[in-house]
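**Student:** Got some structures for you, see below.
Since every read-out is calculated from the coordinates, none of them should be taken as a lab result. Source: prediction; values computed, not measured. Cβ atoms are built from the backbone, for glycine too; each structure is taken alone.
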Structure I
Amino acid sequence: MTATGDFEVRPAIERDRVPLAVVFAAVAEERDGIATEPPVDIDARAASWTLEGTLVAVADGEVVGSVHVEASRFGFGELGMAVLREWRGRGVGSALLAAAIEWSRGQSLHKLILGVFPHNVAGIALYRKFGFVEEGRRVRQIRRQNGELWNVVEMGLLL
């Protein structure tokens with residue numbers, strides 16, 4: 001789909017299932033970027049991954065990030081993204097987000113939405129760069145394994 005000197009972004013295919021789950025598990029291990037926390041059952045996650053609406057960033061044949069748009073029957077899509085730590089700040093997130101927006105327009109979606117933790121300053125900045133705006137907050141929405149309750153910033157982009 002798109003390529004830079006270091007990586008390319010393309011639609012996910014069947015053989016990407018396990019690598020997608022591995023990236024997801026690695027991001028979950030960080031315990032601060034996504035709601036899922038370890039342990040992640042790689043095989044179960046791989047088997048349940050919805051490939052339709054999933055785009056991957058691939059470097060040297062390895063999946064280094066992904067974005068998934070779950071299209072609703074109401075015309076909007078909910079976006080989720082994961083990028084390996086060592087690939088952040090190198091344009092992967094921007095390339096994935098641009099490709100997700102393009103894919104969503106091709107599906108005739110009218111809006112993209114996402115939830116992000118308020119402490120994810122880099123993520124919020126990336127989403128704002130692409131025109132997402134804060135639409136609200138869900139207070140004490142996500143219960144963490146340690147019992148903490150985290151807020152979620154809801155953001156949206158009209159396409």
Structure II
Amino acid sequence: MEKVVYLTREGLAKLEEELHHLRTERRHEVAERIRRAKEFTNTVDNAEYDDAKNEQAFVEGRVQSLERLLANAVVIDDHAAPSGYVRLGSHVTVADADGAEDVYTIVGSAEADPKAGKISNESPIGRVLLGHMVGDKVSVAAPGGSFELMVKAVA
């Protein structure tokens with residue numbers, strides 16, 4: 001049984017677009033590189049051929065990975081009416097002990113991008129925020145140490 005992958009509609013569209021690109025364009029580009037490399041010389045000690053075959057393996061691996069991921073995808077409704085508590089798709093404003101605020105969007109692990117404020121529901125912060133409401137204090141046990149956050153807003 002494969003693990004369920006939570007995605008926003010935007011994340012699903014990006015992964016489907018990537019899969020389409022790999023299937024329709026990248027496969028053909030790599031096949032053409034392999035064909036050209038074979039024309040120049042035999043395939044023994046042919047660096048261009050070896051590089052193209054490695055790229056082909058990467059592309060095929062990524063295609064398989066995306067197919068598995070999309071087969072197990074569950075779309076989260078990131079535009080649902082606010083429920084008052086943190087859940088997948090929520091935009092959460094939190095404050096640390098010094099009062100510094102951060103805004104996070106809780107997404108599935110396949111879509112996580114901490115630099116863009118998208119944190120996974122499986123990350124230390126995402127995991128403890130789920131199910132909490134405005135005004136709740138949560139304690140986060142992270143690899144760098146424990147700290148507390150206050151939920152300031154949930155949208």
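**Student:** Have a look at I, II and say which one yields 0.99 for Cα Rg over 2.2 N^0.38 Å, as calculated. Walk me through the numbers on the way to the answer.
**Tutor:** On the way: I: 0.99; II: 1.44.
The structure behind it is I.
**Student:** Check the numbers for distance in nm of label points 7 Å out along Cα→Cβ at positions 69 and 101 across I, II and tell me which is largest.
**Tutor:** Structure II comes out on top.
**Student:** Given a value of 1.96 for Cα Rg over 2.2 N^0.38 Å, for residues 45-108 alone, calculated from one of I, II, which structure does it belong to? Before the final figure, lay out each step's value.
**Tutor:** Details: I: 1.14; II: 1.96.
So the calculation was done on II.
**Student:** For helix-only ellipticity at 222 nm (-39500 (n - 2.57) for each DSSP H run of 4 or more, over all residues; to 500), the calculated result is -12000, so let me know which of I, II that is.
**Tutor:** Working: I: -8500; II: -12000.
Comparing all candidates, it corresponds to II.
**Student:** Another question, then. Out of I, II, which has the highest value for relative contact order in percent (Cα under 8 Å, 6 or more apart)? Can you show the working numbers first?
**Tutor:** On the way: I: 19; II: 23.
That would be structure II.
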